[in-house]
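Asker: So, here's a batch of structures to check.
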Structure P
Amino acid sequence: MNLKERIDAGMLFYEFGHKDPQDQEIEKQLDAQRKHCKEMLFDYNHTRPSDRKKRLEILQSLLGKCGNEVYIEDGVHMSYGSNLYLEGSFYSNYNLTVVDDGKVFIGDKTMIGPNVTICTTGHPANPHYREMVAHYSLPIKIGKNVWIGSNSVILPGVTIGDNSIIGAGSVVTRDIPANVIAFGNPCRVQREIGERDREYYFRDLKVDFPYTLRQE
């Protein structure tokens, strides 16, 4: 099993120092991809806010999948970019970090607050393996119409179901089902999203327009 196959399978891997010629070539390819991502995101983070066409072109040339209704505020950082798949419209506020050594899938109409980290990669608990700079990467799946609050961290292997809310400052270490509000460190489900949420948008503040989709 070569280096790329180990990464894709969620096994321990090393980015550098391989003896096998095939793995050495993969090392070079991955290093080139990481450097390319940094260059592209440097350009993205230094475009003018009004140049939305240029910003979208950069994202569409870098990401694994990116539609026309994607906007990410400045301060975005990724490992590869090519392992991030955005299904439909997507918005992220400032300072998004995506450690995408593994795959990240995000559904349509999902929103992310400021200073959020989505991290597919970790290191073993045993310090001996960390001295050897061992990694593992597990895919992250975030459903459609999810809202992730500011300063949250999504850790390797997590799945978040459709329509759920992750409260600000959460550390998500386990899967979160659909249609719930979850928060905390570690993040836990607090309640389901229910009928009362149709009438009240925050605490005791009532919605003052009909419960219908906005007409564009």
Structure Q
Amino acid sequence: MKILFLGDSITDVGRNTTNGSLVSIGQGYPLLVDACLSVKYPGEYAFENLGVSGNRIVDVYARIKIDCWNHGPDLVSVLIGVNDVWHEVSRRNGVEADRFYNVYKMLVTDTKKALPDSRKMILMEPFVLKAAATEAAWDTFRAETEKRAAAVRAIAEETGQVFLPLQAMFDDAAKKMPASYWLGDGVHPTPAGHQLIAGAWMKAFEENFR
């Protein structure tokens, strides 16, 4: 069974090169999922990470054929949304909430048509905490990220996919340690943050695919 991860820098995490060597799985939550499943179910799963730093939903959709469908995965996991907000805050090039919903739903429905024999998709909730990259425009970051999260949840329900909530998990974690302990700049996970994501992903996987 081939599992393919799509997303932005939170998924990418140096998958292209590390010290000049190709590391296709990267150094984030996909690596932790790979390690866990490979130990627990030896030889049953193969993994591909096609996260690309800086991507918005429109960027993922633009490359969905070459970076997903052509690979023939059995399970597709998607984490996208925060750049759709961040790019608007920083350079007025984000993706509005309604357009985000429309493109994301098209991505899901087109993927299910292109890969009719694949399992349900795992649609991961975008998240944000208040730290260095987000605090100056915190109200906007939080409110707009919540809109993208609501869109992902709605699409999962409407299309019968698996929705993986993450925001509440990070909110709870930030009550124990500062936000930057989990998301270094409020967006990008630290090793501890990636472990939280991987743990939640594994729980969803065990409940829905085993």
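Asker: Matching task: 27 is the computed value of percent of Cα pairs over 31 Å apart. Pick the structure from P, Q.
Answerer: Matching structure: P.
Asker: Please state which of the structures P, Q yields -15000 when helix-only ellipticity at 222 nm (-39500 (n - 2.57) for each DSSP H run of 4 or more, over all residues; to 500) is computed from it.
Answerer: Q
Asker: Kindly point out which one of P, Q the value 12 was derived from, the read-out being relative contact order in percent (Cα under 8 Å, 6 or more apart).
Answerer: P
Asker: Identify which of structures P, Q gives the largest calculated value of mean count of other Cβ atoms within 10 Å over residues 46-53.
Answerer: Q
Readers should treat all values here as calculations from the given coordinates under stated rules, not as data from a laboratory. It should be emphasised that the depicted structure is a prediction, and the values quoted were computed from it without experimental measurement. Cβ atoms are built from the backbone, for glycine too; each structure is taken alone.
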